[in-house]
Each structure stands twice: as C-alpha cells, then as structure tokens.
Structure 1
Amino acid sequence: MIERERNEGERPQYHLEHWKPTDTSAIHRLEKACWAPWLSKPEQHIEAIARNFPQTQLLLRNQRGDIAATVTANRINWDGDPLSLTTWDAVAGGSEQASDYAETYIPDGNTLCLMSMSVDPTIQGERLAPRLVKRMRDIAKELGVEHLISSFRPNGYGDFKLKHSPTTFAEYCMMTREDGEPLDPWLRSASRLGMQPLRIEERSMVVEVPIGTFNEYRETYRPYKWKEVDTNKWECGETGNWQVKGDHAVYSEPNLWGEIPIQQPQN
C-alpha cells in the first residue's frame, strides 16, 4: 500500500496501491466489466505487466478489499514533438489483446504514457479516475520524467455517433457544454487536470478478427447498439467502428494525444 485516500462525509475510503501479480484475476474481471471484449487485456498480459513494471501500475481498493479502479502506464521516450507520436498500439507493443509493454518499455525513458483506465461501472462519478491520474503525476515527478501523456479515448463518442447526425472525431473532441468544458466526460476530466491536446491519431487502436468472431460480438456484446451505417461499416457504441472485409472484420479507433502537466497547475 502506498497511500490511503480519505473522502469527505459518508463517501467510502480507498487504498491506493501498485498492481501485484496476485491481483491479476480481479483486474481482469474489472476490465471485462469496463471494456468491449476485443479491447479487454488477457490475464496473462495483466500478470506480466504487474510482475515486470509495477511502479507505473496503480489501483484503488475499497474497504472490502475489492478493486474499484485501475490505471496502467508505459514508460517510453518522446522528443516532445506531437508529430512524432505514433499510435496506442505502437506504444503498447501491439493491440490491447497482444501487448504487455515488454517490447516498448524503456527503464530510463523520459515519458510516462497512460495506456488505459478502468473504473467499476457501479461507482462511476466518485472521481476515482482523477485520483489515479494525480498519483501518476506524482510518480512522474518521483521518476524525474519530462512528460506525462496519453492517447485519450473519448468515451462518449460511441453513443454520440448513434444518436446524432454524422460527426467526425475531430468535431466531437472540440464540442463543449454551456459552461465551456468539453462535452465528452473523459476529456472533461482530463481537461480539469490541465490536459493539453496535441494531435488526433485516426487509427490509434486496430483489431482484426475472423468474420465468425465479429458476428459473435454483434450477437453477444450490447447487440442493441450495433448499426450498419454504410455498406459493411458498423457502429457498435464504441469510440471506433468496424469494417467487414470478406472473411474478416477490422475495428479501428481514433484517439486524441494529449499531455498532462507534471507540475500541478496553480489555482
């Protein structure tokens, strides 16, 4: 345990810890509850990340000992030029289901890259995600790295596309509420932490599966959200979309590269 979180009033307490290999199954269950099946990391990769790179993997555990939220980060080198940023897959060393950072982690890298975050859907709104990011900012300071970045995944874009007229990813990322804050919940949270947008990567995450697997996803994963919007092009309520190509299908997802200042902004 590295920190005890205390909340005001009747809100529960959470213990902030690093990942351990013994947490693998619990982390995997949380990922399955939070992510589409083609974006959920397999248990063996979670275990490898927890074993090999625990310093930059965090979780919040409630008073019952259950894991309520997690964040994972990779340590890399980046020259500070937005144009040199590649894709989420490239930083991870492969797709979500095929990567464990083993090929891309740099022990003395000058940058921490937040890779993904999971928060128990039953307690979203408790502001657990910002707590994890703030602690990761502290770790960045302790490690002496120069940058804290992420390939941000606006989590409201999938439903927005289904409910409104066609809207490009870039247009959605620029949308704001009446108060001037980003419309998207995750971008709004990141903005409050000082996140500065860097650039959009249109194919940040790519997953290819046999057509049989694609059809299984359509039938079993939130089937009410799937919609064929063009010939062989399917929206599924996620940030990306699917393109059917003969005997296989390809999911591709845009992300927004952004940087969170390591030094906490002054109020």
Structure 2
Amino acid sequence: MQPVFILSSEASGTPALVQVLNANGVTCLGAAFDIDNRYEYALAHFLESRNVGAAELIAAPDAVLEEYLTYCAELVRSEHFCLDVDIDFVNLFNGRAFSIGQRPRLADFIRERQFRVVHFSHRGVFEQAVRLQLRQDARTAPGAAGTASRNSEPFVLNIPQCARRLQLSAGIAKRMEAWFKGYENQAELIYEDVFEQDRVSEAGAGLLGGLFGCEIADRTLHGAGAGAIGLVSNAAEVIEAFAGSPYAEEVQRVLDSGNAP
C-alpha cells in the first residue's frame, strides 16, 4: 500500500482539494477519521463493522491502522489513495502509553512505514478563523442550511474566539513541524497557492500534479470553493482589536473585501 495522508485543520478548504483530486483520477477519501462520517470508507464505519472497540485501539493501535488501510485499499481497488485527516483526530491511535505533548502515534506510524504526508493549510489564518465561526454558527442556528446561507447575512464576529483560533493555528503549525522534523517524505501545501476563486490556478495545477502524480485537467470547483465571507457587522471593532498584531494586515484586507459596497 502507498497511502498519502493529507493532514489539515477544520475550515482549511480541504473539501475543495478532495474534490479536485477525485475529479482528476486520484482517489481521496474525505474526512476519513471524522467520527460523524458514515461512508463505507470511513474509520468509524470500519470500526463498527469489524466490532473494534476502545480496548483494541488502546492495546494494538498499529494493528488496527494496518487493517484499516488494507480495508481502504481493497475498497478502492488500488494501492494508491489519499486519506484526508483532520488534525483534531490524529490522536485516535495514541494507545496506552501516550502522554500530553508526545508526538501522536499516527505520526510515528507514518514515519516508520515511510508513507507520504501532506500538510494542507491556509496562509490566511484570520480568514480561516472567520469561516470556522460561520460554520459553527450555521451548525447551531435553528433551521440553518449551512455556512453558505450565512455568507450573505451580516454577522458579529466573536473576537475572543477568533483570537483563540489564531493562537491554535500557530500551535498546529509548530506541532506539525515537530512531528515530522527531518522526515523527507512530507510536503506543505497552501490553499492560496492552489486555488483562485472557484478554480485551480495554473500554478496550483502544477503543484498538485507534482505532489500527487496526476494531470489536473478538470480545474473547476463545483460547490466546494471558499466563497465570499459576507458582511462582518462589527468590522471596525475587529480591526481595532487586532491592530498591531501579526494579523493586522490580513484582518484589514479580509474585512475591507467582505464589507465593500
């Protein structure tokens, strides 16, 4: 087997990447470890169908992972496939001896078997934080249809929540660097370097082709793009809150764009 692990955090734009890869002949299993994912390829479905519980995960995480990857390879009928894994779920295979601050067992598993790993992230971490709030608000709003429905409506950005998210993004980048330090079979991929509005850019097509060994002939996104953020009703307050911070320029740019007449 030669799986490629695509590690990313929520609201990184991974659905767009998954869509493009699948449209161009690269099997990519989206949100593979998400506990709410019930597709046949999902880890949750596999564990349930094989009656694998917490005890097995704790006692023999590597054996479960090996069996799961074999299951995926058989399901897609290929030794080559990608797994989209949210960083929030990388600790599922920590086993019995894991301690806080330790590198996740999944990272060691990947390194020991020389599997390829791609860290997919946003350069615009403030924009990512705003999209994450929109997504979370849409989940909890009564009768909400999803993030897209909120993009056209004014909304109040939760500044403390946004600040925490920015700190978390910085922490994720540092942890990824530590987990795979010195590991040659890894790559960084930035959303903004790949996508341009609702398409894969020329440069992005070259990046994806080089990383995943495919020709990106279909470059159009079909509903998986980032879309517009919409009107932030407390934009002036947000700009003031982040003035002088490393994010000040991005905050100004994003809010100016979203609040333009």
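Any read-out appearing in this document is the output of simple, stated calculations on the displayed coordinates, not a laboratory observation. Remember, it's a predicted structure, so these values are computed and weren't measured experimentally. Cβ atoms are built from the backbone, for glycine too; each structure is taken alone.
1, 2: which one has mean count of other Cβ atoms within 10 Å over residues 109-116, as calculated, at 15.8?
Values: 1: 21.0; 2: 15.8.
Of the structures listed, the value fits 2.
If mean count of other Cβ atoms within 10 Å over residues 117-124 computes to 19.8, which of 1, 2 did it come from? Here the read-out was taken from 2.
Which one of 1, 2 has mean count of other Cβ atoms within 10 Å over residues 13-20, as calculated from the coordinates, equal to 22.4? The correct label is 2. Which structure, out of 1, 2, was helix-only ellipticity at 222 nm (-39500 (n - 2.57) for each DSSP H run of 4 or more, over all residues; to 500) calculated from, if the result is -14000? For helix-only ellipticity at 222 nm (-39500 (n - 2.57) for each DSSP H run of 4 or more, over all residues; to 500), the value -14000 is produced by structure 2.
Set 1, 2, criterion distance in nm of label points 7 Å out along Cα→Cβ at positions 221 and 237: the highest-scoring structure is 2.
With mean count of other Cβ atoms within 10 Å over residues 125-132 coming out at 23.0, pick the structure among 1, 2 it was computed from. So the calculation was done on 2.
Consider the structures 1, 2: one of them gives 24 for relative contact order in percent (Cα under 8 Å, 6 or more apart) as calculated from the coordinates. Say which. It would help to have the intermediate numbers written out before the result.
Working: 1: 17; 2: 24.
Of the options listed, only 2 reproduces it.
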